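As structure tokens, here come the structures.
Every number here is computed from the coordinates shown, using simple stated rules; none is lab data. Treat the numbers as computed from the prediction; the structure is a model and nothing was measured. Cβ atoms are built from the backbone, for glycine too; each structure is taken alone.
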Structure P
Amino acid sequence: WWRFNGFGYFWGMLAGLVSSTIKLVFFPEIADIYLFPAILACSFAGAFLGTYLTKPDDEEVLMKFYKNVRPWGFWKPIREKVQKVDPAFEPNKDFGRDAVNVLVGIVWQMSLVVLPIYLVIHNMSAFLITLAITVVTMIILKFNWYDKLKNADKGYEDVK
């Protein structure tokens, strides 16, 4: 979403931390799962308020970011400005592949978490299964994500 900025991120995180701390201090007897929707709603409210109550990021920065990263999502106003300046610019049309990579990446990351646990507790069958999952997901990400990164840093070589 082109309008989301650092202030929105900050206030969303802070609202989530404060609301989860309030739950911990004042409602410890209630299971976390029951109050999670309220905590999530507070975090979203903080993010939206923090975004809309502050000025948008500079359009030149947003255009440079959009042109380099080509994110999918709600970027239409920025995309149109980039295409006006550079009619040959092609937006990202790889949402499906990216979504699959996110799911595979979640499985890969979780396997990296549980792999050493299975080793420490000497559950070798679970360790070997998890190792196989780690290797397979790593190979999928290598060919379906890493090899398809094109010019990831183009235009940002001199930015400090």
Structure Q
Amino acid sequence: CAAAPAWRITDTALKQREKFAFHYNSDCRGQSVFYPLVEGRTLSRPQVPTTLPTYDELIGRNGITSRNYNEHLIKLFRPGRLNVLTIHAEAEGISCLGLFQDFLKKARQRGITLAPLMDMLDSSEAIGTSAIVPGRVGGRDGWISSQETGPRP
């Protein structure tokens, strides 16, 4: 797997990635696993997009604090849908380790199963195609790469 830093990928970089033996990439935000469309061509490596907000996008916004963060995040998980949470070593692995351990415990208690991204490719659902376009996410400065949604012209 390869992943673009800060979810910023260009069509040029996506085309270059085709030269490498990655099984999949995770370069953008989105709703479903998909094959990227670049310049009218479907690329061969599927994207497994992040679907859920990160710690730094939620904390301190809309009343979200370390006290209610885990409950809020768990409420965002949608059964039967792709739920991909990106964790950062510097946050969940160090400064917020206790909070993350509590999240894991609460998620398990609610029947949320954690799995490697690769397992998202094993679904029986057909994988569609989408372009990757610039987008924005609340709590994050600047643009990010996003799975295009809606009908294509």
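Compare distance in nm of label points 7 Å out along Cα→Cβ at positions 64 and 120 across structures P, Q and report the one with the greatest value.
Across P, Q, distance in nm of label points 7 Å out along Cα→Cβ at positions 64 and 120 peaks for P.
As an exercise: relative contact order in percent (Cα under 8 Å, 6 or more apart), calculated from one structure in P, Q, equals 22. Which structure is it?
P
Given a value of 7.0 for mean projected area of the Cα convex hull in nm², for residues 32-111 alone, calculated from one of P, Q, which structure does it belong to?
Derived from Q, not from the others.
Say we calculate mean count of other Cβ atoms within 10 Å over residues 24-31 for every structure; which of P, Q gives the highest result?
Q
Name the one structure among P, Q that helix-only ellipticity at 222 nm (-39500 (n - 2.57) for each DSSP H run of 4 or more, over all residues; to 500) of -5500 was derived from.
The correct label is Q.
Looking at structures P, Q, which one was distance in nm of label points 7 Å out along Cα→Cβ at positions 80 and 104 calculated from, given that it came out as 3.0?
The value was obtained from structure Q.
The value 1.38 for Cα Rg over 2.2 N^0.38 Å was derived from one model only; which of P, Q is it?
Label of the originating structure: P.
Ranked by distance in nm of label points 7 Å out along Cα→Cβ at positions 56 and 72, which of P, Q sits at the highest value?
P
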